[in-house]
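Just so you know, all these numbers are worked out from the coordinates, no wet-lab data involved. In this text, all values refer to a predicted model and were calculated from it rather than measured experimentally. Cβ atoms are built from the backbone, for glycine too; each structure is taken alone.
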Structure 1
Amino acid sequence: MLLKEEKLKLRGFLKDDLFSGDITSSITPEVRAVATIKCNENCVLAGIEEISFLFSSSGLKVKALAGNGSSIGKGKSVMKISGSNRKILSAERVALNVLGKMSGVATISRQAAKIAEGKSGKRNKTKIFLTRKTTPGFSIFEKKACIDGGVSPHRKNLSDGLLLKENHLVFFGSIENAVKAARKKYKGRKIEIEAETEKEAVEAGEAGAGIILLDNFSFKSAKNAIKKIKKINKRIVVELSGGIGLKNLKQHVNLGADRISMGQLTKEARIIDFSLDIRKAR
């Protein structure tokens, strides 16, 4: 079920595109029509709930032919829409854009999840996360799409978790001071510290950080840092991030971290090609 915030954003997408009105559809003879949305390439589907709302909120009837998270083959139909041809045409491009972008994120996320699982198909302890390098205004939908692909969003928003990065730590004088300040203000919440060197990683572990993010570490340095952190406290969650893509993901998974966060899941996600075919209803 869509959240109120999601519905407001989707209505806003339609409003932005319509602006003062669809002048082309306004001169098109209005008749009852039936439309089918087809996928033109293999993908993992995401966005069905969103486009169902876009069409139904315009007074159209929709029938989903496939569900979010499904592996879809080229040429498969994923939705049927019926009602006013003018309304279908007015909502078409926004719906296809949402569907294509969300399915693109889901598809690359599924690829990452499968790499993490390995050949045996059994997921190891390393979990894949989507970073906050998302599209402003569309972030909530990209995060939903990554879940359909089999990975998790790192943080829903800035209030969802404490992550003290390099640009925060510079104002505290030391990692220990930063952890103390966070613990004082937010008792009981897990504190995550970004480390750029093995020394900083150890300092974060000794200061009591619950999660330590190793940013742009080499394979050798990451392996050493993980070993040192776990020696301090096995329960500390170790996360790898920075420069991690599908090509080198397996090597990072083999290092034994608890989590890997990837900006590539949005930055390099392709917009999947969908098309809508419309005809007069019989």
Structure 2
Amino acid sequence: MRDFAGKVAVVTGGASGIGCALAGRLAAAGTRLVLADVDRDALAATADRLRAVGADVLAVPTDVTDPADVDRLSSAATERFGRVHLLVNNAGVGLKGAAWELSQADWEWVMGVCFWGVLHGLRSFLPGMVAHGEDGHVVNTSSMMGLGAAPMGAPYQSAKQAVTALSETLYFDLADRAPQIGVTLLCPGYVDTRIAEGGRHRPDRFGGPQLVAAASTQPAPTAPPASARPVPPEQIADLALAAVRDGRFYALADWDVWRPLVAARFDAILHGAAEPVAVRLP
């Protein structure tokens, strides 16, 4: 997909952060948008802001942990626009804690949003994308933690590594069955988003709203290198869309910072090291 004008894009987690930035970039490119988010007020505000600059936007409040809700999102998108070309499974939450101390509800919430939300999106939208036969693309938001691990973030990191494996497998499956649909694995690092406050919209069945700490990365050091400071979400949106245009699978942020950390982790694997390497900034 090299041209986004006139195409239809679905973005989950579209009311803020990376999803909102992607929506803005796509709107500027003439894309018709279906935005989904569990935060109804922020979703409405984002949609109104984009409509004010001429974008064609359908906003659908959606809990991506609920497959029926994602099916309703797919039906709404099809009813409004007919077909979908770009699917961005971006919704994400995180929390910190030792794996054995976090509750069942903690695990189910983070895995529900970060992993099952991606899978629900694929199952709801890909049949239609394959059937209509036009060029398309899937972007799944993982994380640099989808390529490694560090202390105190087991649910988030487990979910993101599952998204990495799912996306790699999806690439091969689509190459065989529907080669007109590309796949990009988006791996942000430090990004200036509100993921640390994701618990404010935690559904009641997962324990209800609460303020939690993000597990996407460890707290920044007192004086991190400039390249490790949180980047604006628009920078990640540009990275993702460039990868879509170029047909690239891996879209890795802050690569100059993360490359040696990821390399050290895989080197430890290849050499059968006695202990794992934490993928985190010093």
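Name the one structure among 1, 2 that mean count of other Cβ atoms within 10 Å over residues 20-27 of 10.6 was derived from. Write down the numbers at each step before the final one.
Details: 1: 10.6; 2: 23.9.
It traces back to 1.
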Query raised in the report: With volume of the Cα convex hull per residue in Å³ computed per structure, which member of 1, 2 shows the largest figure?
Result: 1
Query - Comparison of 1, 2 - label where mean count of other Cβ atoms within 10 Å over residues 76-83 is highest - result: 1
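One of 1, 2 was used to compute relative contact order in percent (Cα under 8 Å, 6 or more apart), and the result was 19. Which label is that?
Working: 1: 23; 2: 19.
Answer by label: 2.
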